[in-house]
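Since every read-out is calculated from the coordinates, none of them should be taken as a lab result. Bear in mind the structure is a predicted one, so any value in this text is a computation, not a measurement. Cβ atoms are built from the backbone, for glycine too; each structure is taken alone.
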Structure I
Amino acid sequence: MSTETRGPLLRVEHLSVSYGHVNALRDASLEVFAGEIVVLIGANGAGKTTLLESVLGINTPRSGSIVFDGREIGGVAADRNVRAGICLVPEGRGVFASMNVLDNLLLGAHNNMRNVPTSLRRVFEWFPILAERKNQIARTLSGGERQMLAIGRALMSAPRLIMVDEPSIGLAPLVVSDIFSILKRLNGEGYTILLSEQNANKALRCAHRGYVLETGTIALTGTAERLLSDPGVREAYLGA
């Protein structure tokens with residue numbers, strides 16, 4: 001798919017978001033084209049989660065524009081944005097711990113109930129472990145399994161844009177590799193992904209492009225290859 005002849009699926013322009021007197025985002029701009037994996041890199045507190053939550057509709061921008069599929073959605077309620085095709089897999093593998101795996105997945109399909117059998121079958125194909133444990137209570141899953149459940153629940157909504165916030169936090173290195181392999185596979189099947197991640201090396205190696213966020217401001221952008229080789233990025237985020 002050529003991104004040169006088509007406009008972006010998501011365009012964020014000059015976005016500023018404040019929590020009281022704290023400026024969490026300042027004049028941030030980014031684009032995500034259909035079929036891409038785009039990664040937001042930055043330290044804890046850089047504004048990555050704020051940006052994702054603002055796109056979903058959890059935060060109301062102080063200024064700027066958020067356009068999804070040609071339509072302004074800045075300040076639009078999150079449930080409307082979910083119905084439009086945006087979903088967020090939150091940091092910390094936010095699942096309903098007291099519910100079983102199947103019920104967690106069905107909650108993700110609240111706006112897509114007609115397609116539940118097809119969606120459920122595909123999620124179980126992607127994550128066979130969830131099919132095996134569909135009657136298991138979510139709190140008893142491992143961290144990696146809960147992350148898979150959170151991604152699977154998002155997929156049940158038939159999203160056009162999947163936003164994933166810090167999927168590697170608290171997971172063992174081998175599990176982290178599995179999660180990034182899953183994201184690459186989903187992208188290969190046509191899903192567009194906006195990823196927030198502190199593990200810059202893993203994230204950039206699975207992404208097409210990236211943005212570096214520093215204290216609420218976009219400090220650098222480029223292809224994944226360019227950012228991986230950038231001396232400043234290597235020193236600050238890659239330990240090189």
Structure II
Amino acid sequence: MKGVILAGGLGTRLYPLTRAVNKHLLNVWDKPMVYYPIQTLVKAGIRDVMIVTGGPHAGGFLHVLQNGKDFGIDHLEYAYQENESGIAQALSLCEDFADGGSLTVILGDNTTDADILRDVKNFRDGALIFLKKVQDPQRFGVPVFGKNDEILKIEEKPKKPASQYAVTGLYIYDNSVFDRIAKIKPSARNELEITDVNNSYLKEEKLRWAELQGYWLDCGTFETLFQANRYWARKYGVK
């Protein structure tokens with residue numbers, strides 16, 4: 001199993017902070033944001049990692065992460081996303097890196113203390129997505145559940161969410177993900193949506209879900225960036 005951290009985008013919701021630095025290199029308590037997804041992957045036994053980044057400040061990752069050895073990574077690669085074309089398009093840049101195998105994918109602005117080691121070890125094929133109950137599901141992909149808690153479909157940023165669950169930015173995919181990305185079409189936002197990829201697995205009954213245990217928060221807004229800083233500061237003993 002290899003790991004991918006998607007850390008592109010311009011981070012416009014965090015302007016002016018992100019005018020001078022990539023969003024994923026902003027501090028969350030005492031370390032850059034991207035350290036947290038790295039820790040999630042390494043804790044799950046993943047030592048072969050690719051970071052997909054973009055924008056004018058992409059070079060900052062080389063200075064901060066270097067070759068990844070300080071984080072327990074055996075092999076670290078980088079890919080550059082030239083345009084803001086969506087999460088699925090960013091993932092498509094990792095096909096050669098995957099080399100026919102499966103990938104654990106996490107968004108670079110996700111901070112979590114969840115342990116997914118067992119999920120990674122037990123994964124065989126299809127897709128596994130991690131869900132979490134949130135107060136503002138309309139910001140995320142939201143699952144629509146059937147009577148037996150099976151997912152019927154996933155709606156992208158719905159105005160009226162069908163559940164309180166959000167599809168977190170943490171996924172495990174088999175190698176068919178790249179063929180699926182190649183078949184989807186850009187959304188109204190002119191992006192290749194990861195929700196469409198997940199729904200393609202769902203249509204073939206190859207998508208499973210698990211509720212993410214422990215803390216999880218994305219840091220894409222000023223409010224959530226503040227909340228994440230407060231949580232991690234308290235976790236490490238600061239009152």
Out of I, II, choose the structure whose coordinates give distance in nm of label points 7 Å out along Cα→Cβ at positions 31 and 207 equal to 1.7 when calculated. I
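Suppose helix-only ellipticity at 222 nm (-39500 (n - 2.57) for each DSSP H run of 4 or more, over all residues; to 500) works out to -7000; of I, II, which structure was it derived from?
Numbers: I: -10500; II: -7000.
Computing helix-only ellipticity at 222 nm (-39500 (n - 2.57) for each DSSP H run of 4 or more, over all residues; to 500) on every structure in I, II gives -7000 only for II.
Work out the source of 25, 21, 19 here, i.e. which of I, II gives that when semi-axes √(5λ) of the Cα gyration tensor in Å is computed.
Values: I: 28, 21, 17; II: 25, 21, 19.
Clearly, the read-out refers to II.
Which one of I, II has distance in nm of label points 7 Å out along Cα→Cβ at positions 39 and 223, as calculated from the coordinates, equal to 2.5?
Working: I: 1.6; II: 2.5.
Computing distance in nm of label points 7 Å out along Cα→Cβ at positions 39 and 223 on every structure in I, II gives 2.5 only for II.
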Where is mean count of other Cβ atoms within 10 Å over residues 55-62 largest, in which of I, II? I
